[in-house]
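Read the figures in this text as sums done on the coordinates, not as results from a lab. Only a predicted model underlies this, so the values are computations on that prediction, with no experimental measurement involved. Cβ atoms are built from the backbone, for glycine too; each structure is taken alone.
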Structure I
């Protein structure tokens with residue numbers, strides 16, 4: 001493994017840790033600012049926004065103008081409207097007269113931005129962030145990963161500012177954690193729903209725990225995928241006879 005620092009140039013103005021929607025927005029807003037030296041690290045191979053919940057027809061809860069940049073910088077080239085223009089979909093979107101876009105479309109827009117920004121470094125795992133009082137700078141140590149996710153090289157970046165945008169992990173209450181972590185038990189978190197949808201649809205009963213947006217969308221998706229007449233199965237909140245369960 002190469003131990004030579006890969007990012008040894010002059011100190012950067014900004015280092016972002018994590019590339020979710022928040023730091024992707026920051027990177028897009030920073031991109032036109034030629035005097036700002038910024039870089040963003042994420043250990044994942046590419047950007048994906050809640051891939052387990054990109055259910056057909058599910059929409060984001062805010063209008064498309066609340067994209068990554070428009071409300072702060074309407075002329076920014078990384079707007080959702082410019083994404084539509086680049087994909088030759090601007091006029092179909094206009095005539096559809098819909099302010100709330102589908103989740104899958106928002107994910108595609110974010111991936112378009114992520115693929116075009118030069119300041120993003122995927123396959124880079126941040127290992128440590130510390131303050132160097134002698135230099136008055138932060139030191140950010142990272143490991144560059146290969147395509148298989150294995151360590152390939154080490155590096156260090158010095159920066160004046162650090163922005164943490166690592167997001168949150170799916171929350172599972174402690175009493176249910178052993179069930180979700182057991183591969184032999186048919187209990188899954190909503191974040192992994194699409195990967196298990198076929199199994200859940202084939203189950204005799206499914207219990208959805210939680211009544212937020214994700215729970216409602218999963219309930220509706222399972223209901224739409226149920227066989228005509230119900231087939232003797234059902235969706236409920238209290239069934240203890242479930243052959244498949246989805247925790248949301």
Structure II
């Protein structure tokens with residue numbers, strides 16, 4: 001039995017998230033259907049991290065186990081020939097399997113997400129479903145000051161969805177950066193792991209700070225409160241991208257350099 005790792009890119013606009021559902025309208029359902037057509041057998045996949053409806057990925061990582069003998073390029077081209085235009089396999093490689101082998105989720109050491117906001121008085125049709133929209137000016141310095149309180153290991157219950165299934169709300173935020181590129185504001189979050197809706201809840205609260213409706217210290221108050229009801233509403237999924245999943249170099253994954261978004 002061979003274990004194959006795949007790097008997947010997708011536009012989540014028309015999909016009901018990653019995880020399989022009875023109606024088949026998820027990224028996992030479409031990917032596994034394409035694999036089934038290519039391999040002519042049922043093959044299940046395991047992903048690095050599930051994404052919600054409307055959320056995108058520039059590099060989701062999955063693994064599958066198979067007895068098929070195929071070159072990496074054959075996995076890429078073969079699966080892609082059966083995928084819709086909104087989903088693509090970017091790379092494939094064989095990795096060690098078994099108990100001590102590579103696992104898309106448990107072998108991951110960190111994850112990077114990006115959130116894009118189109119910050120302009122007038123909405124842009126070109127960024128529909130690709131970025132959140134805020135028409136009021138945002139103060140990036142104040143948002144950066146607020147974000148700094150979230151760095152390090154914390155209980156992130158204040159930014160946790162009620163339906164979150166994580167064993168613990170304690171996560172380690174390695175880095176947060178906020179940069180402007182024209183009318184786009186790019187939030188980058190890197191942590192060992194994230195809670196359900198954690199990034200969208202943080203972004204929503206940082207926007208409150210950016211509008212100067214709350215001081216930067218409000219983020220510290222929210223964090224220490226561990227009370228989800230005190231923080232801002234969950235922001236839209238449109239601008240959220242799973243950008244990179246980090247693994248030990250020993251696995252030899254042919255991951256791309258991190259690209260925009």
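Details
- Read-out FRET efficiency 1/(1 + (r/R0)^6) of positions 137 and 185 (r between Cβ atoms, R0 = 30 Å, to 0.05), computed value 0.05, structure in I, II: I
- Structures I, II were shown, and P(r) over Cα pairs in 10 Å bins from 0, in percent, for residues 17-96 alone at 17, 57, 24, 2 was computed from II.
- Entry that produces 1.05 once Rg/Rh (Cα atoms, Kirkwood Rh) is calculated, selected from I, II: I
- Structures compared: I, II; top value of mean count of other Cβ atoms within 10 Å over residues 121-128, i.e. the largest, recorded for I.
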